[in-house]
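Asks: What follows is a set of structures to go through.
None of the figures in this text is laboratory data; all of them are computed from the coordinates on show. Because the structure is predicted, anything quoted here is derived from the model rather than measured. Cβ atoms are built from the backbone, for glycine too; each structure is taken alone.
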Structure 1
Amino acid sequence: MKLFAGGILALTGIAVLAMAGLLVFGTTGPPPPMKSITSSFAAMNVSNLPSLERYRARDGANLAYRTYSAGDRQVAVLIHGSAGNSSDMQIVALALQRANISVVVPDLRGHGANFPHGDIAYVGQLDDDIADLVEVLRNRYPKAARSLVGFSSGGGFALRLAADLPLGKLFDKYVLLSPYLRHDSPTLRSNAPEGTRERGSNNPTAFQGTWVSASVGRIIGLTILNRLGLHTFDGLPVLAFAVPPSDPSVTATYSWRLQQNFGPHYDYIADIRAVPKSTEVFVGSSDELFLPEQMQKIFHSTRPEVLVEVLPGLGHSEMVTNQKAIEAVVNACRNGPTG
């Protein structure tokens, strides 16, 4: 019995050491800045940004957002991409405002003017924050039809909300712009077989670079701990983005719990299956991060009636900065629910 007990203790000690090793040493540094993604935002004119406002979330936090008012018949909520903030959606917001659609653009918790950057308190807190923001909109625009427009990780997050009742009923229309699905999704160029990653581009270097590096060992360790019901270390950073290190407006890293929340659920196919018919997806044919033909295949294999449109010649960030993409977003929101 003593030998058995000693063996158990030894194995437990080894397991604890292995887990500690994954948390401490299973990390990686940030990739070099990926200019093909960041340059479009750096070149934007944000001198006329609306002033930040604040709404009170259920935990008492005062979270930042911007408003572009244009009447009370329609309102669109825009969700920025990973590492970003509300200013990234300025061009889209102004175009929607010109189309007589009021716009609200939050800095998601952990981003922009909401500090600290890169973390939330629990998985699902971003969902709760959007539900709290919608309560503000109901008071301000009580009769307005509501659209949710999400870009990149924000598009994956919009997919998450659309599929998750009763949250999915908060909006009448969903527009997903180059939505991130999951790290193992076939839509990622990094998951494509060698020799196919540059297909559809006239620029052989267009898809070089990495937007995010993941601390795989730490993610594995935290996933195991969560399955055991232990959440003490969920705030540790696990993702690092290819952003300029000196730019204070971006969020350079994500914690495990933020990474888990800012995107679709683990079963993104189930999310796609559950979205309302009034969902439209747009992706550029030259997207540096995602394969547009795979985006169409994934959505249409489950929901053939959902519009998935490939916009010729557009890259990833151009989905919220290029006029052709902006027109598609405006038309989608202006036309309202499709069924």
Structure 2
Amino acid sequence: MRGICKYARALPFSAMPPHFGAMTDLSFLDLVPILDGGTVADALRRAAEMARACEAAGYKRYWVAEHHGMAGVGAAATAVVIGHVGAATSTIRVGAGGIMLPNHSPLQVAEQFGTLDALFPGRVDLGLGRAPGSDQRVMRAMRRGLNSSPDDFPRDVVELQALLAGSEDIGITATPGTGARPELWILGSSTFGAQLAAYLGLPYGFASHFAPAMIDEALRVYRAHFRPSAVLDQPHAMVGYNVIGAESDDEAALLATSMQQGLVSLWSGETRGGLKPPIAGFHETLSEQQKAGLAQFYAFTSVGTKDTLRTGFEALLDRTRADEVIVTSQVWDHAERMKSIAIAAEAFAELA
């Protein structure tokens, strides 16, 4: 990777201990959905409950994703939400999937995640993405993204590593931050992030739950070009997957219409409403173009009973050989969503 600072490979990567094993793990990605007509306070309360449920069900990680300017997503202040769910749990790893680095200075991120690491030592993950997670208007409001270029992301990642490691080359001491040990990940939906993760010897997460088109090539590039580091001696890849589990396939299909409505609304430019209740027959009201778009967007999705989800997981792992799977479950009813992640955990466990 050209343009990375001179100290990229000289950093003491051992500052971040490896937590990776041989078995495939299951984790959860929460968008902290705000229900249509609901409140942020309710969404955050449900997030804490979801994190505790994931912990009890054996999920390895609970991540939240940075999005801005979307009325249905309650995790814009990502580090604050991680602190909230970290305080509500005791053993599950908590973190960002991810922090959109073009929106932040590396020093700010080092301070935020240094604080989180001090609060929850040995439990904090920091996934880094190079997309802004927003449109041009939000980027302008963030003040930083409009002046960034793709070349900035590798440099910012290395600068963040230097701040966490306390490298003298950086000339600044992050307090908190220096000496913190969050587990760093590179996230992406193209070969760009795969190349960077391989070059730095970091774990890589692919956003196949919403951008699956380049998954095979990205994983191939990551594994083919991986360079061992003190963090990892071999590649470690995570893939995203949408799941909606229920007692019957028909019930799950009905629950999935909330997720479908959200995407169709986003395509139309509508970002003001929250997650909507399911609508029977919604899919049949869509145009052929919209149906094709949903099929493409949600290619990595399993909707149905435990058996259906287990079959989906098996096909996913056969195709990707992923070391971890991170699932998201956009269900309007909180009790049904809790049930969905429990069914997913049971289905995944049966593969073992």
Structure 3
Amino acid sequence: MHQLGQLMRGAIVTAEQSPIVSVCIANYNGIEIIDECILSVMKQLGEIPIEILVHDDASTDASATHIQARYPNVVLMESHENAGFCIANNRMVARARGQFVLLLNNDAALFPDALQTLLSEAKRLGLPAILTLPQYDATSGALIDRGCLLDPFFNPVPNLDAKRNDAAMVIGACLWIPKQLWDELEGFPEWFGSIAEDMYLCCRARLEGYLVRSIATSGYRHWQGKSFGGNKPQDGRLITTFRRRYLSERNKLRVMVLMPPSGRLVWLLPLHLMLCAAEALVMCLVSGRWDYMRLVHWPAWREAWQARAALRQEREQVQRRRRATSREFAHAFTWFPHKLTLLWRYGMPRLK
């Protein structure tokens, strides 16, 4: 405890000082929300030595100018072209100097004791681990999840049980990871662009025998979908965009190809493709338009097929590094398809 107390002295460090935690915030056109995000980091309890890095992804709303003028202690990285969420985070972590990294969405705001809670748990575990905190809806204050489980088809299933701290994945809106572990896992695959990159990273970590956990206390507020659109019920119905849905289906399909053991993949992948085809057909018939197949599933399947050689090679590399047993990896999976739960609760989603 004495050592932990030593770590908690200080605040935002200068370029000559060494941070314990590097908070990395990817920003694109977030001028309306970035202040609350950055200020929530600056107001953290415990006086932990931190640095804040913001990657501005070619915003057109003067975000970069605003951040530079108002927060001179923030390390601002400006991109002249829109590189995407994965590349933005990879760039920030490559530059980060802290022992630990916290990836934080620009539409998220930490509770005052968030970093103190994460650092204490990391020190208590004494092992490399990916951690997160309870996620709360910024508008209603309702609990969204305590990390996520995964259904058989790699759809995230929110965990609401305060007694369950193991997770299949944690949302990238608030993802804590030792920098050394990030480097070992090689960060986010840049071809993901955005969506499910957190799933990929957590599945890689779990396959290689590392912990992925949610802490029961503290938390963060999240304007879910604010930075990317969609992903949040409105008036009792799920509303999202064709682009978000396409990226979700494309990237989850690739995670599914890479992570499961061969004995599971041989039946899981064909079943997944058949169910997706049935889902697309129903959506098209209900809407009277073929946009769902044309803009979501078909391009996701086509790109996976075109990249099959690269995916096969990456799967071989991922599986060679496996240290977890199939049972250990499957421990954080549920058996019931989560899309059916969402269909029962909210009805057919509306895409725009």
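Asks: For structures 1, 2, 3, calculate distance in nm of label points 7 Å out along Cα→Cβ at positions 115 and 307 and state which one comes out highest.
Replies: By distance in nm of label points 7 Å out along Cα→Cβ at positions 115 and 307, the leading structure of 1, 2, 3 is 2.
Asks: To continue, here is another question. Please state which of the structures 1, 2, 3 yields 2.6 when distance in nm of label points 7 Å out along Cα→Cβ at positions 171 and 315 is computed from it.
Replies: 1
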